[in-house]
Every structure is written in C-alpha cells, then in structure tokens.
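Given below, in the form of structure tokens, are the structures.
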Structure P
Amino acid sequence: MSTLFERLQESAAAVRARLPDAAPEVALVLGSGLAAAVRLLESPGSIPLANIPHLRTPSVSGHPGHLVFGRVGEKRVGVLQGRLHTYEGWSAAETAFPVQLLIALGARVVVLTNASGGVREGLHAGEWMAVTDHLNLSGKNPLEGPNDPRLGPRFPDLSRAYDPGLRALLLRAADAAGVVLAEGVYAMMSGPSYETPAEIRMLRALGADAVGMSTVPEVIAAVHLGARVACLSCITNPAAGLGGALSHAEVEATARGAEDAGVRILRGFLEMLPGSSGPG
C-alpha cells in the first residue's frame, strides 16, 4: 500500500498533467453555501475531485467538489470548492487530503472558511468570525497512524495553529471592507446531527464561541505540513436552544446571504498578503 507522501505526489502529478500552471501560493477552502466565492479568481481552471487519484467526492449540498486554480491580483490561489466531512463516512485523514494536496502543489498559506452555529451570546446569523483556536471534540485526528517525517513531525505543536499574523491581516481586510469581524474559538463536533441544547451549554462552559462539523482535521494536517493557517467562520444560525429549529437549508441560505461580505474580506486579505511564507 502506498504511503501518504506517495499518494500526494501521485495526486499532484495528475493535477499538473491537467493544469500545468497549478502552483498555488495560497490554498482557500470554501465551506457550506460559500462555493460561489470562487468568483474571486481570474482566469480559473477547474478539475473535479473525482478525476484526481486518491481524492474522495463530497456528497453534501453546497459542496460541489472541485479544485479550482487561478489568480487574485498577483497571488496564485488554489481553491477547494466544497469539502469532505467525517460524518459522510470519510476518515479524518481523507477529509484533510485535499488541503494536503494543495500544500504539496506549493501553497504555504491555507485559509479555511466554514459555516457554524453561534454559541457565544452576541454572535448573530450572517456575521463573520476569525477563528483564534479550536476545540476538537470529534474524537478524530488526521494524523493517526504511522508518521512520515518527510511530511512533518510525529507530535506537531498546535499552540499557534491559527497564525496570529494572518488573523491580524483578516481583521485589517475586514475593516477596510467595512465588515465587522468577530474573533473566537471554534468547536468541532462529529455530526451530522445538530447539537442538543445541553451540548451547547457544555460548549459554552468549555469556552467555545461557535460550533461546526468540519475544519479541524484540515487545520491539524496543514500545521503538520508547516503551512500557516487562518480561518473565517460564517455564523449561520444560533446554536441549539438559542433560537428556532435548525436546518441545512437555513445554513446554506444564510451563508449565501453573507457571502458578499466574506468575499470582500478574502479579496482584501489576498491583496494585502505580502508573501506566502513571509510575515503577516
């Protein structure tokens, strides 16, 4: 059986065979309802995940399942248009693989977006939050199993998983775009069922500001590979017990309504970013 390193090299070669210019400086992951943000890219080229060896295909509405490459100004950007989730039956390692692939293709900065439920009082549907840290309550980690030192250390340090310099740049970009950007801790639950009111009270007691069902495996894998990470979370609904009934249709609709503000933040961020590996 091939190693993760070998699978990444095979997948990267397949992408380059289809799109020789696929050499992103920045990787961008688009979460639920945010797939249309790919319009940021100039002269995009796209590959379905199904056409890339070793990649799985999303099954959730709002996650088309493409890798798209293009430019935003002078920045070369690779976009994961739709992501995988462990609740679909994929392992944490499988959900992280597309981000690892974008890093293998050259990205040194990874910006993730997601849809989340607001846990902290004062966070309202349609607002954006820059993630400062996370609580991994899914019971899953993409680094389980043998470690390949060619990819990263056996025990990666997550004390600064969400790069402070990149987060400061997100805040600057939001301010320039006239968008209020909150900050807070994101908790990952395994899903696919929404949390109970008792679980939300637990999350609040643990220090969570928002909750979702994704992102954390990708962050862990990206940090393991030495990439710098930032994350934008769209608050699409009050969490269980704090509002009305919850539905994925509501999540998608709210995310689409907030998309323009998120795109403005991302555009400003990419324009301000001095370099894929330089200081933020």
Structure Q
Amino acid sequence: MASFPQIMGIVNVTPDSFSDGGLYADPVKAIEHGLELLEEGADLLDIGGESSRPGAQPVSVEEELRRVLPVIEGIRRHRPEVPISVDTTKYEVARAALDAGATMLNDISALRFDVRIGELAAERDVPLVLMHMQGTPQTMQLNPTYGDVVKEVMQFLRERIGLARALGVRQIIADVGIGFGKTVEHNWQLLRRHREFLQLGVPLLLGISRKSFLGVTLGIPEPRERDCATAMLHALLLDSGAQILRVHNVRLLAQLRMLWQKLHEGVLV
C-alpha cells in the first residue's frame, strides 16, 4: 500500500511569523507546543527562529540561537527519538542546532545565502531541504515574475540539488516554495503540476499551511482560520508526489491520515 506523507509540525519561535508570531516566542511555551504537535500525530518537527514572511527583517545569529537552541534541547530531552529540523539560512545556527540535537536542515535559500550549510549537511550526513525562493523575504513579493514558473522553479531546484550533491550531501529534499516570490496564480500553477517535480529524483516537501494564496482565493484574511482549507487542499493533493507536508495544525492532518488509512485498508495501491 502507498504510504501517507510524513507530517511535519511547525514550531515558530519568533515574535513576527505571519500566522502565529509571538505565541511561542517563550521557549517553555515553544517546547510545550512542539510536544503537543507530536502527541497530535506529527512525525517530525521544524523549528525556526527567524520569520520568513514577506517583508520580514533578518535577525542576528546570536538572537536566532537564543530562540531555537533551548527549544531543540528541551524537545530532545522529552522525545529523544523524534526527527527535528531547524529552519535557518545561517551556518552558525545550523551547526549549533545539530550539536543541540537537531537531525535535519531546512534552508529556504537553497544554499544561496551560505553554501557552508551544504558542507555541514554533508559532514554530518543529515537531510537537507532546498527551497525555491525568488529574491529574499524582504523583496520576494514586490513583483514576482516568471516566463514559465514551473520550468524556472524546476531549473533552479535541479541546479541547487546538483550543487548539494557536489558538496557531498546524500539526503536531499526539494521544496517548490509556495508563497515565496510567487503570485497567487504562480502558486496554483505549481500545485496543479507538482507531480512534475518528481523528475528531480529527490523527496518533495510541500508547504501550503495557512498561506496567503488560500486567504486570497477563499476570502479568509486571518491566517489561523485557514486550517480547514489547508487540510482540504492537502486531501486534494495526496497524489501530488509530496512526501512531507509542513503544517501548523497537525491534528487536522492526522485526522486526514486516519481517514486515508481506513479507506485503504486491505487495498493494494
């Protein structure tokens, strides 16, 4: 039987993330939230200390370390077996996070900001997520333009995967970067043709949770009210080829997984 994608729970240890900024800025609350997501059914966690929402300003290495390290260490103490990803573009943060117990690197710049993250992933033999983003979080939504968004994102990811492999990275995951330097229609085009990215020959991560394109399409301005739409769209995208679904509301995705499993009991897919 085909397997349901892994559910990656999001833990934003930031004051300014687009949907839950400030809710888990306190390390104790962030640890509790991460453990709750695991209880709800998350297979792995993605912990980030710097917002990547459109227009977000960068934070210092020291501040990002102050935010994420206690959370990684705290979750690792309670759940030593759980995979933990750190969402960062900074080599110093990535290295310290791995030392603290993280087991995966999620780089939204795909090594454009610091190629040493690729060298680190190779040295520690940990999975590395490479995401497409046009520009930077500060500029990506000013005027995103493509001739053929699917073709250009494919070309970018193929080139970055090639670089990572040349650096010695063995476990590579690709992310088309929904909402990162794309218009609403660009996002829909990427989702309609998402299976084409299986050509890259690496696992695919999909991040649509609470994104603004859902809000624009459905008229839902409040990000936290987009969880139902997120889950419904994931249900429609279960044949998209994605192997990891990165979400805020794990409970709804875990319910979707249970329903999917019931439908497929005894069925060879």
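Can you spot which of P, Q the value -0.53, -0.61, -1.05 was calculated from, given it is log10 I(q)/I(0) by the Debye sum over Cα atoms at q = 0.13, 0.14, 0.19 Å⁻¹, for residues 80-151 alone? Answer for the origin of the read-out: P. When distance in nm of label points 7 Å out along Cα→Cβ at positions 192 and 208 is calculated for each of the structures P, Q, the largest result comes from P.
Identify the structure, out of P, Q, from whose coordinates relative contact order in percent (Cα under 8 Å, 6 or more apart) was calculated to give 25. Corresponding structure: P.
Using the calculated result -10000 for helix-only ellipticity at 222 nm (-39500 (n - 2.57) for each DSSP H run of 4 or more, over all residues; to 500), pick out the matching structure from P, Q. Among P, Q, the structure yielding -10000 for helix-only ellipticity at 222 nm (-39500 (n - 2.57) for each DSSP H run of 4 or more, over all residues; to 500) is P. When distance in nm of label points 7 Å out along Cα→Cβ at positions 40 and 64 is calculated for each of P, Q, the greatest value falls to Q.
Every number in this text was worked out from the coordinates using simple rules, so none of it is lab data. These figures come from a predicted structure and were not determined experimentally. Cβ atoms are built from the backbone, for glycine too; each structure is taken alone.
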